[in-house]
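Quick heads-up: structures coming right below.
FYI, it's all coordinate maths here, none of it is from the lab. On a predicted model such as this, the values are computed, not experimentally measured, just so you know.
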Structure I
Amino acid sequence: MVTTSAHPSHAADPLALNLKINEIFFSLQGETSTAGLPTIFIRLTGCPLRCQYCDTEYAFYDGEKQSIGTIIETIRDYNTRYVTVTGGEPLAQKNCLPLLSVLCDAGYRVSLETSGAMDISDVDPRVVRILDLKTPGSNEVNRNRYQNIKELTRNDEVKFVICDRNDYEWAREILDRYSLDDICSVLFSPGHTQLSATDLADWILADQLPVRFQMQLHKSLWGDVKGR
């Protein structure tokens, strides 16, 4: 039985709240510190950003409304405790917040993939927040909400998608300016078609950066396939 936390902004019956869902699928986590673990992905529809390298444009508009109760029933079929809520930009839907809390209440280990543009202060503290700070190469660097950095804890992670050497230098400067590695884990990932993974790995080693190099495991396994 799912119990619900008493968050003041949540409705009395959060299970009845609706979200627009693009897809729910089961795969291996392709990124972050839990890469390789079987994970349920809940992809929400909609995003206010238009990053030039976006690989989920199909989630901008397509989807159907589902109640949180229906979502919980759907994911019970999968034998894992790991759930990632992603998008699009999941926090663009206000009912994402009660969804995250209900998932935590149900005993799942929950992570949230969110851009650097949305306020993360009201996200349930049990959730691992993967904050994707947008580099200049994304064409959305001006959307970063740097106030989010003060909300981060050791439970969270910051990700940079690096498209070129300029992005790398920018990310290195942000890493130093905010002492990000003292706050949480920091992830550097090469843009899938923009930058050689070997080049990024060499730069990180040459500068001895305190970051985790990562590649998109799911793309190495299955390519650009929806639902993977």
Structure II
Amino acid sequence: MSETKLALLLRVHPGPGALHQITGVIAAHQGNITSVAILGSRLDNEERTFFEIELPQPDSAIVLSELAALPAVLGVEEVRSMEKIYGKRIIIMGGGAQVAQVAIGAISEADRHNLRGEHISIDTIPLVGEQQLADAVRAVARLPRAKALVLAGSLMGGEIEIAVREVRAQGLLVVSLNMAGSVPEAADLVVSDPVQAGVMTVMAVADTAKFNVARLKQRVF
């Protein structure tokens, strides 16, 4: 049986029970919700909710009509999924100057692969402070479509190292600049040049590249 993947943007009356109504329709059709986000709205009398779902049946028209008929729903629009538009996400965080240099390499390399059919997006956040960085590292594992994290700074360790080991255990690739502190010891890959760090991170997540971190004989460059 063929499977249908849908991305839906729903305009919803704000209030309790709306999400329950929507998910009830999806569940009734054996739909699997792969992503959901409650979005803000400029209007006081409506909210926007975004769903990505998988349906076992190829015809999705009946699901759309039942969702549109719900009392809580003002409108339903089928849109392109975030996976198709923004694709895999690489997060770069740390000191502003280092983040900027890593971004140069990552954006340039991502552009090369995206022209060949990939979908890779680059997110950056200049951030300092041990606890602030540790919290941000842990939060990356909760971001949708995040495939890799680059830590760009001069000194990172302590709670940040603990956070790095936690997100790596959850399957996130972590690349670190070669810096002072214990974070480089905890990362999957350590790269001295920030531009090259960005390039190698994109190559590591791109399906159109042949670079595989697991096959490297050394992890510090």
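Given a value of 58, 36, 28 for Cα extents along the principal axes in Å, point me to the structure among I, II it was derived from.
II
Work out the source of -6500 here, i.e. which of I, II gives that when helix-only ellipticity at 222 nm (-39500 (n - 2.57) for each DSSP H run of 4 or more, over all residues; to 500) is computed.
Source structure: I.
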